[in-house]
Structure I
């Protein structure tokens, strides 16, 4: 379904300027923007994929990954089409680099998505698989109905939205996992066709809003996994955000236009983990690899959460937001 877009300006000569993502596309009449979902028709910007999804799944919330928000709960996961980046190693390129595929497209209303989440005992709805920012109007409608029904909203994102868009969604979103792909602007430009400055600013805004935040960094051998890369990324988190934000280092594999890379070496994953912990990050996890996923109290070392794959066991050691053994304040949102 086609609906008029929000957050755009009308310009001369029937052009429009989209203000949803940081590309801020200036779109001539009868053309589309970077995401190919927003089209200028006679000087009005339309979003063409309202009510259209590519995927619907019931997932453990840990799969997002969110390890400190409602652990062991289920998330009703919804994904659309397209993206506002063109990452060469995209793991969901089949949907993120398509604006529509009639063979897999699912038509579903916001009301039915929320009903499905409730009927399947999901505590949250996760906007995931592709970049949810490009489907802003649809996501906002789902999220507002979810809030009315005490269902939490999870935004799994590259954070390449404008400040205006972030201001729109913040009142509805309970938790973010932000994919901080690199810490060098040159790599954002080369690998993602994006710029890092807006991503970093949005991370600061999310952190200051006290909305739950976790960060994922995809490690690619010999591209962003050097000691210097990890130290620079961790220093940004420590200095500009907080040392108690869960940091997920994720293993990369050959995908899409980076089929020539090797799977990230386990030794380099563990090295990144050790660097981040030694620098003062309280919670660090390794994804897509067989490694200890348990959560320990940063103060006394008590095991707080046990994980085996996506099976999670809450040991009841977090009481009133603190470790029951030593009283350390912990960064968790529990059911």
Structure II
């Protein structure tokens, strides 16, 4: 049976995105030696914390995490490539590994998705290539004494994102997810890179875009409201637009409402499991988070729902079971509303 396109499926029901890869990796409590594996045993730099590297040194663990989220009810699993650019990998002096990291991470997610699809062809699973924001910003200066200084420029960002997208596609992703956007100029570089790549390949893939509201001001780090974020990026042929990270579901709701009112495409959200405690830990239970997600569903705000920091397969199961009882946000109705 031919797997339906993600566009077809989104018309029928709310799609469920997976939860936090980092949270699940933390539960393994991998040591420095386990991060290194045999291949990087003698590497000159410390590697603990380089979660993307685990796709090479602990592939079974990463594949299992994908499977756990898919078994919990996720339709879409994200690749373990949040930091899969040369810009981010420079922290570990591993820039040359970027093609392999993205390819292997996509391949692991693809294997998990295909396995679960074969087990239940009536619930096809998909892979989203995760493209994080990098650790640099094109809009702001990191030097308070030199506001005109930039640590990165548009062209460098474009080249980094294009390399990442190329190898995610080579590894077998179904779509690309430009996520946790704190600087819209970074996102524009990613979207431009992707459009150039699609033209080169002669093939297009769905592109999801997800920004992050950094605090109670209701703006991104580069100063945009949710509505401004949408209008700054709506020129791109996006599959969906939404918000993730930084805030819990309750705090994210008004900002999601703002995007849902304006966007004429599918909307997404994958909030954190509440706000972190004094130790940086997320304590919100699946049931507590589910109760807050229910408000999204009752208000008809979303087409795609999942979880970010602190969420686990247990959180995703509660969300997936709840989402199955609701119709997806009516995009046409949203567009026609005054």
With distance in nm of label points 7 Å out along Cα→Cβ at positions 7 and 87 derived as 1.9, matching label from I, II: I
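Tell me which of I, II gives 14 when you compute relative contact order in percent (Cα under 8 Å, 6 or more apart).
Values: I: 14; II: 19.
Clearly, the read-out refers to I.
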A value of -6500 was computed for helix-only ellipticity at 222 nm (-39500 (n - 2.57) for each DSSP H run of 4 or more, over all residues; to 500); which of I, II is the source structure? I
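Using Rg/Rh (Cα atoms, Kirkwood Rh), for residues 191-246 alone, single out the structure from I, II with the greatest value.
Numbers: I: 0.97; II: 1.06.
Evaluating Rg/Rh (Cα atoms, Kirkwood Rh), for residues 191-246 alone on every structure, the highest lands on II.
Which one of I, II has volume of the Cα convex hull per residue in Å³, as calculated from the coordinates, equal to 140?
Numbers: I: 131; II: 140.
Clearly, the read-out refers to II.
Quick note: the coordinates plus some simple rules give every number you see, no bench work behind them. Here the structure is a predicted model, which is why all the values come from computation and not from measurement. Cβ atoms are built from the backbone, for glycine too; each structure is taken alone.
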